[in-house]
Structure I
Amino acid sequence: MSDLGSDPGVGVAKVLGATAGAGVSLIYLLPKSRHEAASRFLTGLACGLIFGGPTGLWLVERLGIGDDLSGREVMLTGSAAASLCAWWALGMLARIAARYGGRGGGA
């Protein structure tokens, strides 16, 4: 399971998972503008590509299903989860900051 990089389909699974996770994050928490949608999608895509492998391995270990999944499935699941979670956390923080953070200065 630690040799995820040798299978050529693992890279494709990583991209598909990250794209799916980023897309789902846009559906669950609708963006207010095109700019927000683009930044959320790209952030989710980047996080899915970067953290997909470790997230997939962590999920497999936590759930105890490592023997039942292929490397592609682990990467697909991990990338989608990392991508989805990235904007759930960052999106909520951005909305909270926009609501309670004043730009005009003053206390």
Structure II
Amino acid sequence: MATMRVVELNLEALDLKYARLSVRQPAAERRLLASLGETGQQSPVIVVAGSEAGRYVVVDGHKRVRALQRLKADVAKAAVWELPEAEALATAYQMGAQGKRDAFEEGWL
């Protein structure tokens, strides 16, 4: 895998264009929201540089970003992968970084 660096990024710099590809699970998202509120963000979201300067495409961690937004956070810890977007999506999928998927998510990916 190519290089990676972990940084803090403004939530406004994150492009969530793939968020619609993951099925929402309200109970799990409530638990995540409570956990982030109590202990803060423990694992970074995975991003790649976007086509627009200063923007980053989220390839994994959409639920964490939504929870951080609900908590009115300004920044998120992010692992910036130095990969093309399509390769990063495939790598995150292969690593199982998105957790258990249902049939709809499998089809979308």
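Taken together, the values in this text are just the output of simple stated rules run on the coordinates, not laboratory data. The model shown is predicted, which means the values in this text are computed figures rather than measured ones. Cβ atoms are built from the backbone, for glycine too; each structure is taken alone.
Computing distance in nm of label points 7 Å out along Cα→Cβ at positions 58 and 82 across structures I, II gives 2.5 for structure II.
Taking helix-only ellipticity at 222 nm (-39500 (n - 2.57) for each DSSP H run of 4 or more, over all residues; to 500) from the coordinates of each of I, II, which one would give -11000? Computed on structure II.
Among candidates I, II, the computation of distance in nm of label points 7 Å out along Cα→Cβ at positions 26 and 66 that gave 1.2 used structure II. If log10 I(q)/I(0) by the Debye sum over Cα atoms at q = 0.11, 0.18 Å⁻¹ is calculated from each of I, II, which structure is the one that comes out at -0.32, -0.90? Traced to structure II.
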